[in-house]
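None of the figures in this text is laboratory data; all of them are computed from the coordinates on show. Not measured: the values here are computed from a predicted model. Cβ atoms are built from the backbone, for glycine too; each structure is taken alone.
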Structure P
Amino acid sequence: MNKKRMTFLVSAIFFALCLVVTNSVLGAKWTMKIGHLGSVEDEDHVSSLFVKNYVEGNSRGQIAVEVYPAAQLGNFRQQLESVALGTQEVTITTCGGAANLWPEIQVTDIPYIFPNDRVTEYVYDGWFTEKLREHCMKTYPTLRLIHVSNTGGWRCFVTKNKLIRTPKDLKGVKMRVIESDLQVNLVRGLGGNPTVVPWGELYTAFKTGVVEGTKNGITDVVNAKFHEMLKYITLDNHAYMAAFWWINDDFINSMPPEMQRIVLDAFYHLKGITRNRVLAQGLEAFEVWRKAGGKVYVPTPSEKAEFIKGAEIARKWYIDKYGRKWVDLLEKAVQDAEKKVQEDNAIVLKKF
């Protein structure tokens, strides 16, 4: 779906939902503040606006939704703590953001643990997320994980000076990473030189040569104008950029079942909107990337195997630090999801 069609579809949904509102949200019984770190063009913001229109429309104005983008309510940790305290009702974090409170959640960022989008979505829509929800609420009973969507596609290696075909090509490359031991160990294990640089300083870091590459999805790269300096992207897909949505448990439980259903329905639909938008934006970003002269490389199966082998150091770091429990659970969830995909495919291809 191209950008114009996507924009038209989202706009039509918003307009239709707005028509449903018969009561002014000024007289709302509940107010739900959604805060996130993304820009107003980001899929997190589009999803938040969908929730606003869906909830306000279907609740007939009984629930008012306020959306605060661009870190207006603070960073990941600050917003999570605000939701836990009840001064904010909803927020979204990455794995790194959630790891501030639950470091074990970094298991979802172990390199190459997820094979593709479809399997990953089955995992996050299934029992594994229920296990995560239970684990998180044991330490923060007022922080309830609603759903897991996507925020930016897959992390890949994007470089300025040379194409990365195998881990050997990463040797000595100054690769930007977030402040995460898992990410540092991944780049180091593949032979690169991990360098922590905040997102807001990354454009300048490329221009001045502080770093020569980064680990990001194509959409983030193009939106940040990094394609003006970076020339190569290697689609090794080492990490799925999950988006964890959190709600204050006291808030959702203060509502009668009918209102709870409306809120939960909104976040259920949000998953599909966010995931599909990420895929659509990725296609558009690749067009921009290629027009700017950027090169795209997909590793061969043998080359991918070299990346996976080199990344074992990151997996080992996690197990040494937090044990095998969550690794075993996630690997089992991936196996279950792969089996489910095969079963679904078999139904579609069934001979009559």
Structure Q
Amino acid sequence: MSDMVRLDEGLAFMLKYENVAWYEDGKVRILDRRTYPVKVEYVECTRHEEVARAIADMVTQSGGPYTAAAMGMALAAHEARGMSEPDFIRHMTDAAYTLSHARPTTSRKMEAVTASCLSKAKEALRQGRRVDEAVFLHAIELTNLRYEESRKAAKYLVDKIPRNGTIMTQCFAETVIGMILRECRERGNNVKVICPETRPYFQGSRLTASVAYDMGFDVTVISDNMPGYVMKAKDVDLFTSAADVICMDGHIVNKIGTFQIALAASHWGIPYYVTGTPDRRHPTIDTVKIEERDGDLVLEAMGVRTAMEGVKGYYPAFDITPPELCQGVVTDKGIYSPFELGRYFE
């Protein structure tokens, strides 16, 4: 496997494949993004159910769960070694469901990943090849595909960023942030990055900011109640986020807080561009289930209680930004109006 092609060259530490999720010797190792960069720790999984739990528990986030699920399928194949063919297929089918449904909002996109791995496993079994290795190599191919799509989208988005301009992000757009910054570096565009902290997991301050700093860019963290003021005060040129779901009707489902930043950007006349692929599995916003997580998480900050005992917390993990607040959906094929997303598939 030494000739394995990878597309993570020049990206930050946490975007290297081994530091997202990696299958080897009957285990999946996942960088714990809940504590990075304060601590560089990995969660080690010896069963595919543990991978699903790690995804549900936010050990990995943004694009990370897709790689983790694929690596989890390789682990499931390792668990199934020696089974009869019917038992093997049953085990792998169950594993595909468990991994793809670890988090409800993205389950349909995750199903595509696990179904692809299941197909590859069946093919390897028929051919008498080592199944876990075949699924692992397929997981790398899927990760390469995602990184390549992000690389192409980044080129279109960087076209919209003024030279030495300032961008604001939301949450952790993972690969696409790395690709945007790599593209800026290659063009000599020394952009400044402003990252809202993104409570309660602080993905903006811990992950996005770490990637930007790791890659040599000027990056500033602000708290989640500052974007509206900071956009004007710091002359932000462009607001961008990724998306967990982009519905065909143009509604954008992303980390909670995206909607209010898009509103502020609209007020100041600052364009908002979302990166991602329109999802035909979600023709309208009504088909998306917004995940609600443990409300106690908003009553603390990195494990330190901030509210009186007895106070209640509420934590919807995502919000919905309507298409009229978005200037364009940036894809691997170009930039599309959120009102004309069917054109992407033509």
Structure R
Amino acid sequence: MSILIYFGVLAGAFAILAKSADVFVDGAVGIAETLRVPKMIIGIVLVGFATTAPEFAVSVQSAYLGHPEIALGNAVGSVICDDGIAMALAAIIAPTPILIDRKILKIAGIFLVFIYIATYIMAFDGTLNRYEGALLVLILAGYIYFLFVTTRKEKHEVSTLRRPVAEEASSPDSSDSGKSLRSQSIYFGLGLAGVVISSRLVIWACLHIAEYFRIPEVIIGLTVIAIGTSLPEIGTCIVAARKGQGEIAAGDIIGADILNILWIVGVSALVNPMHVSTKTVNFMFPWMFLIVGTMLIFMRLNYKIGKRKGIILLSLYASYLFMTVKLFY
């Protein structure tokens, strides 16, 4: 089969993946709103998990099919891509420096450093087993519970005051609510199906491209697939920055970074224990520390990220790409 066909399938699969993830997000949010799930839960759980659906689908299926370097490379590479491309472009494009919430940075920043060090220690011997995957998922569950409890305490008074008004103002007909729930469930199901199918096509095309050019799977996972599956985050950050909502971009990136490691790597290891060369592990994790650490330091300096800092992050990502190709190809 012609190599052009593989590239064509890859481009088409990425396009379907991005659109399917978008439909998946809309369906998830629609279901939550119809069922009157608190917006905090929508933001932290549903939207966060939905926007990382491409990475999750590709990594989990790669692990299941016996391609651990693609699975781990995609997850770690997506973190690097989110910070080195998405956050960088948001800072460069934003009309004014992006303001960083001090409280969120203090909690999430420390947590990010902790989970990255913990995951690196687990993967240092070249293996992530099911017990370690389960531990990562449990840490994520604990983090979500912590956020839920702290946010509920902060907003308890406001919620109590607004509840009577909300109940009077919104008493939708049960039949309309049922129709809405059905339609949102259809969107959710179609989006999920699109994400799963298109991610399988991405893996298929990338494996054949790698075989054709004799490119190691780790390069494909760390670069091509990572960038492709990070398109939702990149697009969200660019749009948010152009609209002057850079804080949304920063929040999305931090949330995606946490989920990429705890959720995606954790579940991938649960599905199939991952065995990756120590050379790969000792390359990808230090680079992730460098780029993520630089982003967090930039966020801490004056609690702003402007164009200059964005250019530095983008330059670091370019260096990472160069070193990836040089070391593994």
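Who wins on FRET efficiency 1/(1 + (r/R0)^6) of positions 81 and 313 (r between Cβ atoms, R0 = 30 Å, to 0.05) among P, Q, R, i.e. which is largest? Largest calculated value belongs to R.
Given that helix-only ellipticity at 222 nm (-39500 (n - 2.57) for each DSSP H run of 4 or more, over all residues; to 500), derived from a single structure, equals -15500, which label among P, Q, R identifies that structure? Please list the in-between numbers first.
Working: P: -15500; Q: -12000; R: -26000.
Corresponding structure: P.
For the structures shown (P, Q, R), relative contact order in percent (Cα under 8 Å, 6 or more apart) is largest in R.
Suppose you compute distance in nm of label points 7 Å out along Cα→Cβ at positions 97 and 297 for every structure in P, Q, R: which one lands on 3.3? Checking each candidate, the match is P.
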